[in-house]
1. Work out FRET efficiency 1/(1 + (r/R0)^6) of positions 56 and 392 (r between Cβ atoms, R0 = 25 Å, to 0.05) for each of structures P, Q, then name the structure with the largest result.
2. From which structure (P, Q) was semi-axes √(5λ) of the Cα gyration tensor in Å calculated, if the value obtained is 38, 30, 23?
3. Using mean count of other Cβ atoms within 10 Å over residues 264-271 as the calculated read-out, with 22.6 as its value, let me know the right label among P, Q.
4. Looking at distance in nm of label points 7 Å out along Cα→Cβ at positions 80 and 416, point out which structure of P, Q has the largest value.
5. Any idea which of P, Q comes out highest on mean count of other Cβ atoms within 10 Å over residues 344-351?
6. Given structures P, Q, which gives the highest value for distance in nm of label points 7 Å out along Cα→Cβ at positions 24 and 472?
7. Here helix-only ellipticity at 222 nm (-39500 (n - 2.57) for each DSSP H run of 4 or more, over all residues; to 500) has been calculated and equals -27000, so which of P, Q was it run on?
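What follows is calculated from the coordinates using simple rules that are stated; it is not laboratory data. Just so it is clear, the structure is predicted and the values come from calculations on it, not from any experiment. Cβ atoms are built from the backbone, for glycine too; each structure is taken alone.
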Structure P
Amino acid sequence: MSLLNKTFILNLGANMASFLLSVLFSMWLTPFVIQTLGVEAFGFVHLTQNMINYFSIITVALSAVVVRFFSVSAHRGALDEARGYMNTYIVSSIILSFILFFPLAGTSFFIDRIIRVPAALLSDVQMALFIGGLLFLLTFFMSGFAAGPFYANKIYITSTIQAVQMLIRVLSVLCIFSWFAPKIWHIQLAAFIATAAACMLSIIFFKKLIPWFAFRIRDMSLQKCKKLLQSGGWSSVSQIGVLLFLQIDLMVANIMLGVSESGMYAAIIQFPLLLRTLSGTLAAVFSPTITLYYSKGDKEGLVRYANRAVRFNGMILALPAALLGGLAGPFLTLWLGPSFEHLKWLLLIHAGYLVVSLSPAPLFYIFTAYNKLRTPALTTVAFGAVNLLLAVVLSGPAGLGLYGIALSGAVALMLKNVVFTPIYASKITGETKRVFYKGVYAPLAGASFTLTVCCAIQLLFAVDSLPSLIMTALTASGAYTLFAYFVMCTKEERLAVHAWLHKFRTSALLPFQKGFFK
């Protein structure tokens, strides 16, 4: 199955558009909040949501596996079984959301006993946590409806909904900030409004894609709920590790280094987190096909496709990661001001290890397809604990501050994604241990080349304005594209690109050839 088919291009394009909107939103919102509310207040914008996300340890037991069980059953023609899984999820998510509302509200009330919160910001932080809790529960309920686009291999629908959600969020923030004096919780309120709209769209598209589905409470099955929880239980364990990787940095910075340092790190960490988000959305593009190969019992096709997915995923991520690291200094100076320029090494550290450690992300869906989640879950928790311990030791006793937190993430994530993930994927598929490493080398070479280009340009020319920064980024991107085509791509891949470009050009010229514009 070719990577560059129409469905893949639509899925990829929609994911990239959603990612770019997230980048633009972060670039606008961050300096605005820092200038309006201060760097300390900005730190709580992300820290409050991180704390809410700790409750995903409970919800992910259902949300992480329902899409898989629904899709496998539907692909195999067991429509009644698929309907049962979906109805079970809907009823269970509503019940669980009601139960979780009370501890979420309690966390909001007692937040000053958990982390450092200045007295002047306490009421705003409490309100942000409360609204963030409602947002979390709504997102949990909505996540099950991603089964429709996933089963139909139309991930671009999910990404388009996410793009619409981002646009509504931006408009809501602009309106709220224009009508009222800006507060921390206004950002969460805007996110809640956008998520409510996205939830309605998700339900509408689910009904269009799955016309044979009907919501019936009597289809709710305790046996199916037990099966989802048993399988998803390991997803919950894995989520503990994920939170120790992704949601613990700001907590450690707040407790070990103080509110101000936490706020600065919250600003810097956004783009590495966006890179991780991009990796997840790209990997999701490959997941329906991986699940389909597994459902049909085509192990050879699955391994071949997954290996190519790792390579393609890495090649896409290499460019933004290299630009982030190579242009970190002038970017931070122009974006947030000269006072943030000294933190450029933090971005360089993150960009360097993320290029390699995010490439294998499509392999996670092999674990899900084979329902082999126990070992990855325990491994994720183990390396997450390593990340937490190193972050505390390196940032505090070792005296490395924020750089200790960044280095701890680099060590732990490299061990998990570069050492464990490819080897375990090869084990459960019965392949040689090095089979999934082939896709890692090319992205690393491409990122190193682009980083060198960025550094060379800055040695020859002053990159001290927005136009010069844009021109440097475009030049480096052009150099990376040529390097990728002539050095990183195989002959087969170059032929596939030629075929796709020819097909695209033919489609674009078709209206003119038919005389539509005469």
Structure Q
Amino acid sequence: MDLDLMKKLVAAGRMSRRDFIQLSVATGLTVAAANTAFVSAARAAPKKGGRFRVAVGSGATTDTLDPALYPDTFNGIWGWASLRSSLTEVQADGKIIGDAAESFEASKGATQWVFKLRKGVQFHSGKTLDADDVVVSINHHRSADSKSAAKSLLTSVTDVKADGKDTVIVTLSAGNADFPYIASDYHIPLMPAKDGKADWQSGDGTGPYKMKSFEPGVRAEGTRNPNYFRDTWFDEIVVLPILDVNARTNALVTGEVDYIDRVDLKTMGLLQRNEKIGIAEVSGFAHYIAPMITNVAPFNDVNVRLALKYAIDREQIVKKVLLGHGSPGNDSPIAPGVPFYADPAPKHSYDPEKAKSYLKKAGMDSLKVDLSAADAAFAGAVDAAQIMKESAAKANIEINVIREPNDGYWDAVWMKKPWCLGYWSGRPTQDLMFTTAYADGAAWNETFWKNDRFNQLLKAARSELDLATRADQYREMQQIVHDDGGALVLMFYNYVGAHSKAVAHPDQIARNWDVDGLKITQRWWFA
């Protein structure tokens, strides 16, 4: 038997010491070496217990338990992955599986999806999850006055109905082979039905932790849900919004927290030399972005947008802000590894002369624009803005960097100021990414961009079952966003977190969202 497989079986509690040593000796190890290997593998096995403290560079005093309004990582970790469950879940390997749903299947050309619920799933209140809860949870985002970020994802839903207590039937206006991925979105968790509506106010959920306390912008605490339908490991969790990266790092070094996201790459070397701290880095679908609101001058002119796309030295930003932990963007939000990825041409690399030529097409010799930035957008955002300013100056573009407060950035600046910095965790499918942030009328269409051809293709690709045709459609959509869109995709960045070595994690960390797919509180454990 393969030694690595044997170690995994030990870590999973499925092989005894005696069997491990006997089989290891048969492969050529000494008894002493086999015993050492067993002890190491056993220590890596998940164990229940402990108080896990997570500090993240997001969260605000305006946060809410309403999943329709979740804006960032803090809310995803706390209000979704800790307190609640979804119908489906994206695994670390990118595959879609059932979460609270035991199974799901499509019919009628993927225009109808049938979800069978797991037996005995309970809310923290003791209520058993049933189909009516799922119906109100989905419909929570579909009302005419909904401001949900998931509303655009559900526009093709024409009906959601219960078929008995444990079956939900979702009917779509057109086929969508990716609908199970939509059902996994962190804005669409399951909530209890109350008076015909979803009860989000109570925080009651079917997730791995019960809410102990929640003070927006300060802290959130939970205790283990003994009735959760999967194994989880921590007795208690604490999720802390610490937006200042220095304060976040100090909290880890001094032992006040066990994990931090968005490591300061400039000081990462110091953390790596600390024997008590480990680094968890994974390349994913996430990207840093400078969205331009395209219905506001001067960004309503595509030539101005193209001038700015060529005026920014992304290589320098990757080098100086990411310190090489990422790659330059090319003004499409689709990352390598996402199905049907295509890299548009020509590359929007730094070219001040080409930027000037587009300014002339816009009838300008020079341009002055404001750029709002705060490190709440991403670690190093203010530094990135300064690099953008310096590189654009050579193209006769003056960027006035406005340093905004961290607290309230996503409410007061994002989608309010004409040009700002931000980030996206990316999505595991193109339909999810484009429908959330680029479709006409989408709640999070941060550039307020509208392109008729793009929107036609988006609808067509969603229901196209021929893979070659679908690939062509997505290739054209990526090109349109690149050429015409208001999204200046600066760079794709690696997720870099740091943790106490007292904490262990699975061999494979999820790429779809940061912090292990936002599910760190249920996937990690104390060694």
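1. P
2. On the way: P: 33, 31, 24; Q: 38, 30, 23.
Computed on structure Q.
3. Computing mean count of other Cβ atoms within 10 Å over residues 264-271 on every structure in P, Q gives 22.6 only for P.
4. Working: P: 4.1; Q: 2.3.
By distance in nm of label points 7 Å out along Cα→Cβ at positions 80 and 416, the leading structure of P, Q is P.
5. When mean count of other Cβ atoms within 10 Å over residues 344-351 is computed for each of P, Q, structure P gives the biggest number.
6. Q
7. Values: P: -27000; Q: -8000.
Derived from P, not from the others.
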